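Input: structures, listed below.
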Structure 1
Amino acid sequence: MLLAIDTTSAPGSLAFIGADGTCVAQAGDERPHGEQLPGAALDLLSRQGCTLADIDVFAVATGPGSLTGLRVGMATVQGLGVATGRPCVGVSVFEALSWAWVSGTARPAAGDLLGVWLDARRDEVFTALVRRTSTPLDGRMALRDLVESLEGPTVGTAAERIAAWCAVRAEEAGRLALCGTRVEADREALATLGPHDIIDLPSGLASAVAAVAAREAAHGRTVTPHALHPLYVRRPDVETARERARAASPR
């Protein structure tokens, strides 16, 4: 059994995969993530007739996303993993959205592309571009068998990322789908990429995180809680500020 937590954005979500493979998802509420967790996770398990001791694997969305929320989710899963002695799986937002694309109603064919276009603030976007492989979707194949990375994860201005994707598109004949929190805002600029579909974001990412993590765990690809690391893509402000301060200080 598996418990997945996503706190990369508000309100966040939770998902539980039972012994029979059924996934039960739950959206977060209006409270900050730090007030919801771990109580909301324990409540979800209780409603399924389970306790933490029944969970075999814990999964968490590793980012990118809200720094504060991301830290809450990571710390919660690490704490649960340490407390129970269970392994963990980290799943990026890019991976979760790629799974939602592969397994959803879009039904991409081999060679089709998905571009993930997320708001990074500071007039920048977090992006990743993947291609659907010819591997059939079944209960055994992990996400890495179903899509292959063409570019990213990367951060940059919309103009920079579109220029990079146009170069890739010149070599790729597959259908293009786009999804992400900045797609609507950049719709006009993204038209430069040529014909494409816009895929709706899932209402909660935890279900996709759980699905990716379950397949990773089935292949033995888990880590100990302390080995979980967030995906920042862009370096944290505190690191760049520290470097500027060191450079400016007299030697």
Structure 2
Amino acid sequence: MKILAVGDIVGKTGLQKLKETLPQIVKENNIDFIIVNGENAAEGMGITEKMYQEILSLNVNVVTMGNHTWGKREIFNFIDDKQIIRPANYPNNNPGKGYDIYECNGKSICVMNLIGRTTMPVLTENPFLIAKDIILEIKEAVDIIIVDFHAEATAEKIAMGYYLDGDATIVYGTHTHVQTADETILEQGTGYITDIGMTGPKKSVIGMDVQASLKRFETSLPERYKIAEGKAKFNSCLFEIDDNTNKVKRIERINK
């Protein structure tokens, strides 16, 4: 089985790039299951229902979220949909769910979304403990467990990879929008990469307009968040699973 994880969709530019590139990637690589992080789709802050439906129209199986989950109020209209999950370590009374189980090619696949706590200004529970609790609950009922860890700190992401090694099939990072070159299969068989990157404006500061970003750093004054324009890039990571062992046997970064 081949599973594709697509990096954070940033703005309309990123969504258009997804539409242009994903079908080609799927065809060329015979992708079976697709996960897209959509929490920055609506000009960097959340996702609209229209955008969500546009992503699903590309045969995407799951849309994951992150610290901007509640960026657009209309998400409350569809947050309980089967194909969208938000971080599992948000407070228990939050709408939506932190994981779900999907069927593909005779396999049961659990996709879990978590959010980090290091330098992340969001009130959350401990993602490490929540992850272990969920895995303990569902591991006998599924074949494959995938974790999208939406976190800022590299150290926190790497630690999560080792923490879940052998328990999760795949652990990958999102949020920092820069694709890392550390894809690896850990000692107990978990496929890991610190960040799968972003799908959004190429000439940008993690998706943000360059001049607006420079003004922030140069003056320390607040500057309106503005998504960059121009050509876009498509970042993703392909994980190939052995159908007999349900373990990752190959990882390939994709950058278009």
Structure 3
Amino acid sequence: MPQFTSGGFRLAYDRFGPDDARRTLVLIHGFASNRVENWKRMGWYDAVAGKRLGGLAFDGRGHGESDKPHDPAAYDRAAMAADVVALLDAHDLRRAHVLGFSMGAHVALTLALTAPDRIDHLVVAGVGGAMFEPREEGAMARAMEAASPDEIADPMWRSFRHFADEQKEDRLALAACARGARTDLTRQTLGGIGVPTLVVAGARDQLAGSPQVLASCIQGARAVTLPGCDHFSCIGHPLLKASVFDFFDGWLE
């Protein structure tokens, strides 16, 4: 299992695609998931390679085969964005295209604000205008810490807990991750993103909300709504791949 080190943590990753690829796409998974479940099992490795792109997918801190600290301070989203930079540096890549899903989209947006020179094109999926709405503080962390999923009243948080259990993830690490410091992704700060950006979310994704609302805050960003998709069905849907690669078509020469 290949690993790289960032901020003192060992993070597992996969590299795939043709050896002579001229461009690389970094895939950043969602909360309670991992590189295999979020990307490989959903056909993204093959799809990326089929487009003659190099691919890099890693397990974020607290997930998959990477280190799993139980301290919320380890999960500052700026530090998690710096993990992407460390991955690029480990492969002598100055820039890459970036696709982040859900939590991974928040990390990708943070990267676009903190290290925009490392991104060529950005796709954020499973996010939208709901990020500007207030949320119940600590609900996700408490769902991870509950003794049983039956104790979790909200069906959304309960579904995340079931997913974490299915993946056999470290729930205390996930709770710490959920409590990590967030980047201030406001309408104003997102206006500072200058890289070409695509925002994609399912029409039934209540966790994300409208992708058009989020895209309107980022200069020149495009938005796509996937009909019939909720938060959990979005990542594996063929329309997501089609939307992403349609966005890429202009620069895959």
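General remarks:
- Structures 1, 2, 3 were shown, and volume of the Cα convex hull per residue in Å³, for residues 65-152 alone at 119 was computed from 1.
- Answer label among 1, 2, 3 for the case where Rg and Dmax of the Cα atoms in Å, calculated from the coordinates, equals 18.8, 63: 1
- Origin of the derived value 0.6 (distance in nm of label points 7 Å out along Cα→Cβ at positions 81 and 113; candidates 1, 2, 3): 3
Laboratory data are not the source of any read-out in this text; all were calculated from the coordinates shown. It should be emphasised that the depicted structure is a prediction, and the values quoted were computed from it without experimental measurement. Cβ atoms are built from the backbone, for glycine too; each structure is taken alone.
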